[in-house]
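Coordinate-derived values only; no laboratory data. What you are looking at is a predicted structure, and each value in this text was computed from that prediction instead of being measured.
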Structure P
Amino acid sequence: MKKTLCLLLAMLLLLAPAIAQNTYKGLPVIKAATNKADYRIGSEWVRGSWNIMPELEVDILKVSVPNNKVKFSFQTDSDSINFTIKPGDSKKFYVLLNGNDYALTEIQGFGFDALKFSKANTKPAFSFVYEQNQDNEFLNTLREHYNLDAVVAGAANDTERALRMVNWVHQQWNHNGMNEPSKPDALTILAEAKAGKQFRCVEYGTVTAAALNAIGLPARRLGLKMKEVETTQYGAGHVLLEVYLPDLKKWVMLDGQFDVMPVLNNVPLNAVEFQQAIANNYNKLEIRSLSGTSKTQYINWIYPYLYYFDVKFDNREGIALDRKKIDGKQSLMLLPVGAKEPKVFQIVNPLDYCKYTTSVADFYQAPEMSTKTGTARK
């Protein structure tokens with residue numbers, strides 16, 4: 001009997017560390033030997049895009065829930081956790097990386113709500129400057145050196161031109177959110193990408209906008225920011241672009257990092273229209289992508305960023321230009337009616353370069369286009 005009790009006690013002592021590792025500070029724990037993880041929303045896996053970061057106070061993944069609830073899985077190289085999540089839910093757990101560092105991870109479920117913007121003012125209160133592409137040496141070099149005319153050759157319309165160009169830029173390098181080019185212009189970025197460097201969303205936006213401007217389609221880089229932009233420690237913003245399509249007479253959103261154009265009822269959408277369509281027409285909404293980007297995965301990722309929108313007043317292409325500002329501010333931020341005007345980015349970075357508006361008329365006025373720009377599109 002004593003031998004049996006001793007044996008059971010010894011087994012419990014051996015198992016105690018393993019049992020203890022199932023929770024940490026009252027929360028579940030899963031293990032990982034590498035800092036990459038996959039997750040699944042419903043039936044779709046997102047592979048290799050999640051970085052386990054113990055240095056963050058909490059690492060938050062927002063999960064869209066189109067139909068009231070969804071099954072969710074989080075999988076490391078050696079462990080996993082599964083649960084059902086609903087809009088408004090918050091599920092927290094720790095990832096123990098290499099047996100040493102605990103990464104607090106929070107999964108937040110959210111539904112889709114259409115933001116409200118002012119439509120009362122039809123006369124814009126601000127003005128923008130766009131590239132006219134009149135003997136612009138910088139753009140001519142970009143267009144000729146990278147043979148951009150060949151990229152869009154044979155395209156039936158401006159929508160197809162834009163799709164081909166964003167796909168071309170998407171293929172020039174793999175995304176790396178930690179790398180920056182030596183200079184922030186399209187020629188430098190492409191040259192360094194050719195040498196093997198990888199860059200952020202910012203550079204996809206910069207290069208795609210420049211390439212579209214080079215072929216005569218007015219484009220502007222667009223910054224997106226989460227509602228929690230002031231209090232989120234990491235990943236509170238995303239950069240993409242919008243292009244003005246003359247044959248449709250409207251602005252259209254493009255995302256070079258993901259090779260995406262949102263479309264509803266065969267009409268390409270700008271960023272605000274995209275946000276509204278996610279909330280009101282999810283099933284009819286199309287994510288058009290020449291590389292096959294998943295609608296579910298992209299909308300889940302992008303939706304939280306579709307809250308604050310900002311563009312520069314001066315969208316000309318070139319180096320060392322005297323850029324237009326209004327009251328010393330370089331950008332206009334569109335925010336929902338009743339939303340706070342953010343003054344800080346990711347807790348510590350001053351957000352002091354914007355004028356603010358709630359008017360879509362201010363934000364989406366058509367650019368002035370020269371006749372020479374039109375010939376560049378042929």
Structure Q
Amino acid sequence: MAPFTPFFSEGLYQNMRRVCSESEESIHYCSFPQVEGERNERIEQSVARMMTIIDLARNIRERHNKPLKSPLREMIVVHPDVNFLDDIAGKLKEYVLEELNVRSLIPCNDALKYASLRAEPEFSVLGKRLGKSMGVVAKEVKAMSQIDILEFEKAGEVTIASHCLKLSDIKVVREFKCPDGLTDKEVDAAGDGDVLVILDLRLDESLYEAGVAREVVNRIQKLRKKTGLEPTDAVEVYFESLDEDKSISQQVMNSQELYIRDAIGSPLLSSTLMPPHAVILGEESFHDISKLSFTIYLARPALVFKSDAILLLYGGNTKSVHGLETYLLSRDHSNLKSEFQLGDGKITVDAIEGFPARNVVLGEHVFLTVGDSVLRTKGL
């Protein structure tokens with residue numbers, strides 16, 4: 001990058017000079033920028049702790065083989081600093097929930113509610129300073145009760161064996177206490193001695209269904225890439241369950257319909273709705289995905305005809321119905337879509353032998369996609 005970076009930055013600077021008065025002739029004549037304003041150390045510390053929280057929660061997920069695609073119900077963040085908890089439950093909350101795929105976040109400043117406390121001396125800090133007194137001080141630090149530790153954290157210092165120890169001199173370790181009636185497979189925690197993160201690992205029906213939906217969307221996106229489709233390429237996606245009991249996958253598709261539609265940009269269609277003239281661009285079968293097996297089909301948008309309405313349009317002549325369908329199927333789909341848009345939802349067809357021109361109305365005689373037909377049926 002070194003050979004062209006100076007020229008690139010100079011080009012950007014010269015463009016900026018057009019709207020900036022009293023600027024230097026070249027960026028290479030400018031002084032290095034100076035920091036303006038004061039650093040907000042509290043925000044920096046909160047963001048650093050937030051990153052720690054995310055790492056700790058991911059460690060819990062990995063320990064229990066819970067991938068990020070599987071949503072979890074709740075996480076609890078335990079820390080005595082109320083300001084930090086306010087940041088985590090406020091400005092940083094949405095980011096944490098999105099990164100960890102957790103439904104809710106509960107801050108807690110009661111250090112003894114979910115953890116037991118013990119104190120450890122920071123030997124690397126105290127060793128040189130205390131010398132021979134280190135052994136006595138270390139023994140008393142380790143003997144501190146949980147109440148003593150809480151008071152120490154609140155005061156910020158404690159005197160032991162005539163030595164004043166600060167927060168940086170003693171490491172407070174928080175060890176998770178599993179709630180009564182639960183096991184560590186249902187609720188688990190991780191901490192770094194400063195903050196404790198607790199994850200509720202129990203899955204209910206809604207969480208399971210949301211997790212399956214994310215897995216399905218992930219497989220669809222990978223299949224699109226494998227098929228060589230661009231993000232802007234319009235396709236219809238069909239789903240076929242390979243399980244003997246298809247009710248589970250059907251329940252998931254129904255409950256997660258809106259999420260899947262938003263994620264893939266179109267409805268996820270049952271393979272039974274695929275018309276015979278659909279052109280399949282790619283397909284792949286998946287097995288034992290969240291205990292389900294299924295096949296995904298990617299197909300070009302396919303027209304759906306309302307035969308009864310077309311039959312009425314042509315006075316009951318079945319041959320003309322077939323002729324109109326054949327004619328429309330022979331047309332380029334994108335051009336046909338444009339014609340309907342220009343015609344305010346209708347086009348004039350005069351290509352049917354023996355019949356004068358007829359107005360074919362979108363949504364009344366034909367749909368441009370199977371998805372449009374399904375959404376109209378559902379009143380959407």
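If semi-axes √(5λ) of the Cα gyration tensor in Å is computed to be 44, 22, 20, which of P, Q is the source?
For semi-axes √(5λ) of the Cα gyration tensor in Å, the value 44, 22, 20 is produced by structure P.
Taking volume of the Cα convex hull per residue in Å³, for residues 151-262 alone for each of P, Q, which is largest? Present the calculation step by step, with values, prior to reporting the outcome.
Details: P: 104; Q: 221.
Structure Q comes out on top.
When helix-only ellipticity at 222 nm (-39500 (n - 2.57) for each DSSP H run of 4 or more, over all residues; to 500) is calculated, the result is -12500; to which of the structures P, Q does this value belong? Numbers along the way, then the final one.
Values: P: -7500; Q: -12500.
Structure of origin is Q.
For structures P, Q, calculate relative contact order in percent (Cα under 8 Å, 6 or more apart) and state which one comes out highest. Walk me through the numbers on the way to the answer.
Details: P: 16; Q: 12.
Top value of relative contact order in percent (Cα under 8 Å, 6 or more apart) goes to structure P.
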